[in-house]
Structure 1
């Protein structure tokens, strides 16, 4: 298959670990010029160094995607280093489990800020340049939870249903009229250690049980590369990547 990722200036948020890091390595191998964002300076620096040592091009910038000014600065840094942004991978996200009866307002607010506002900020920052050039690729990382709400994951699922609607609207508006390729990758249960980050309790027990069938982030990274490596005029609306043993 033709490599359309070579030299593509690519922003990945939440890039220092998990699906973000796996996608960065995969796209870096294909020759993309990477603009990597995360809150974890140490892991981000290590990933940038790894990609450069393997012959790739990458810069990293500590970025809080809930702060639009920081996302704008990320785009500016990418443009200064490599040129206009060709690809945005909206990946930074939080998956915090709780039951409705827990009224975990702090967790709910965090997921709304990162999973919704973070994606909107990324789109808002890259869209003017893409509209002007009538070219660009925006890939939103969704989830199978955006298709079906599961136990103890109601608010997380709601944020991913939002991503579904947002992506569909974006594709119909800026894709149809301006040629921008818009799509989603929806992972199932992925082995990123996310249950370990949850508070002890029944909701964490649900997450641990779900994670028993998890697949590696590299499987999702292959789907990311596939979705982005399409000829102009072709959009992969959604790719779902899930464990064979996941029953929902």
Structure 2
């Protein structure tokens, strides 16, 4: 077993244990392996260990990796296709590349970006799955729409063609201790539920992307459906 395969096994065990503690099925939380700055070889090791979903912060780096992995998948024949998520800040001059290559975007925080993604998504690829990034705790150095504006943005994004609105993504400021971590994530879950209960037409609204290596358990306890894990899978950068 490779070190990455062993790490994935350990992370999956952490997810399963956190779910069990909350009375949730283990498969109610998706593991997104954050592969930013990692070489393609490491991604292929993770794929060999059964991982399919990968997160990238930088669009061009991600596109280069996606192309390399897709070429490997085509040669492998019959391999389950990998799934690629953009989880980093979005710039207008990168939206065309992003729309043409990624499967998901977690970091939509303004309507202009969503409109560009909608216009530039190739129809043959099917809808681009998107989440709205929320600055849930008001962190001064964090991207994201403020909580008070989420419902309005969600309604506008859900109405765009070639996008499918799935939920929220948060990256709160680091805090110490399980209860403090969970408290911030609970704020995001409550916002997620409030928008869900508004019944936005066209929104699937089934994804709450929150939690990383250091706060995985707290995020699952608060209701995360997708955790973004880099260090615990690939090691320190």
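Each of 1, 2 could give Cα extents along the principal axes in Å, but the derived value 48, 40, 37 comes from 1. Computed over structures 1, 2, distance in nm of label points 7 Å out along Cα→Cβ at positions 190 and 214 reaches its largest value in 2. Comparing distance in nm of label points 7 Å out along Cα→Cβ at positions 54 and 166 across structures 1, 2, the highest figure comes from 1. Taking Rg and Dmax of the Cα atoms in Å, for residues 14-133 alone from the coordinates of each of 1, 2, which one would give 15.4, 44? Structure of origin is 2.
Out of 1, 2, which structure matches 21.1 when mean count of other Cβ atoms within 10 Å over residues 30-37 is calculated? Corresponding structure: 2.
Coordinate-derived values only; no laboratory data. Values in this document were obtained by computation on a predicted structure and should not be read as measured data. Cβ atoms are built from the backbone, for glycine too; each structure is taken alone.
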